[in-house]
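Please go over the structures that come below.
Nothing in this text is a laboratory measurement; each read-out follows from the coordinates by a stated rule. Predicted, not measured: the structure shown is a model, and the values here were computed from it. Cβ atoms are built from the backbone, for glycine too; each structure is taken alone.
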Structure I
Amino acid sequence: MLTELKVPTHLARNHPALRKRGAVRTGKLLIEKATRIAGVGTLADKRVLDIGCGTRFTTSIINKNIPIGSYTGVDVNKSVIDFLKNQVEANDERFDYAHWDVENALYNKTGKPFNEQSEFAIDPSRRFDLIWMFSVITHQYPEETSALLKILRHYAAPEGLLLFTAIIDAGVDKFIDAFEDQPLMMAAYQNEYLLELVDSAGWTVEKSLPRDTENHPPLHQDVLLCSVK
């Protein structure tokens, strides 16, 4: 079992202000908060699926010795996944990773077209107790959000939970892509519209929490915790 992981600077893709505070520290804080929101005392017996995983949570789990049953990371960035497969998956049986080459206007412009028929990156027989997505829906068009929520529904265990962050803005008419010259840099949703997408994908919202105001910069945007319908 690994006890330390060092990530090359070019693969640490979090916001510069968060990187300045420390990827390991902020990752640990987010894992602890996600655990509290989900109402589980520990992840020691949980199967966790992280969409848009990057390297931060893996580094936090290893370097801070956070108990976890298993951790599966999926990302559109092949360089990140190759590094994690070589340095972590090959040396620690708790971890596995998959590259999902689907299109995203911000992070993967040359990927395959993404819709609800897109083939997911991991074995369809697998199920997870907790699926989380931090800063993923904040960079998705509504049709992509809908597709992603429907795909992930299939991978949830019967009592599985989905936790994700989003920018929710009461002044938005359903959806807005904030910067015309930077597609999906900041995508915001009207709350009612986002709830419709969640419901139609087969999820029930259990909790809704506002964006983080305890930390500067905030660790996360608005949070939704969902269970399987």
Structure II
Amino acid sequence: MSANILIVEDERIVSMEIESYLSTLGYNVVAISSTANEAYEKAMQHEVDLILMDIYLMNSNGIDAAMRIKEKKEVPIIFLTAYIDEETIDRAITVNPIAYLVKPFNRKELFAAIKIGLSQLNVTEDTLIGNMVLDTQFSFESNTSQLICCGEMVHLSKKERALLELFLNHKNMLISFMTIEYEIWPDKPSNSSRRRTLISRLRAKLKHRFIETYASEGYIFKLTAL
């Protein structure tokens, strides 16, 4: 059976392009909404397997719409946005989205995100091969320091791996900016730009999950029990 997808996008041309592309992939677009209220109504009316949600909608906010929908239905959500500021990302993380695609995104990115989102509907514990389960997609094998997503290895640089291990060793605890810089670059002077760049790279590989920023303080790697 073809997957049912709801498009929430207030730019008509963009929504039509996405609808056309999804049709070529064999997916069924159940509706196109341009406001948060309309998105909620359509999500309640239809059987929806996945939602493509623009964050900044006409006089409303896609993150708020996603929160309302997830109170009633557990449906994978992919955020689409032209904005990548840290505050927006941190708010989006609270919804636990499948992906956060920055416009203009290419079709390969969208295709991959949709495949991952739909695969989550059938994820079982057998696909999480690491000995530390992070969520329904991600796990971590501590013996090899390997991050795994949907049963596949995720390539991490040496610094990205060190940062992830630091977070996992202090999960659900606030880690200060200073602590991160000292642990990752013990022989180098403090450099906030270098730290933010590394955080951004790791966030992208984690699909903008888990890492939350606390202004002027640090970060918390948030994990909840499955």
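Where is mean projected area of the Cα convex hull in nm² largest, in which of I, II?
II
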Next on the checklist: Given a value of -12000 for helix-only ellipticity at 222 nm (-39500 (n - 2.57) for each DSSP H run of 4 or more, over all residues; to 500), calculated from one of I, II, which structure does it belong to?
Outcome noted: II
Checklist outcome for this item: If you rank structures I, II by distance in nm of label points 7 Å out along Cα→Cβ at positions 75 and 107, the highest one is II
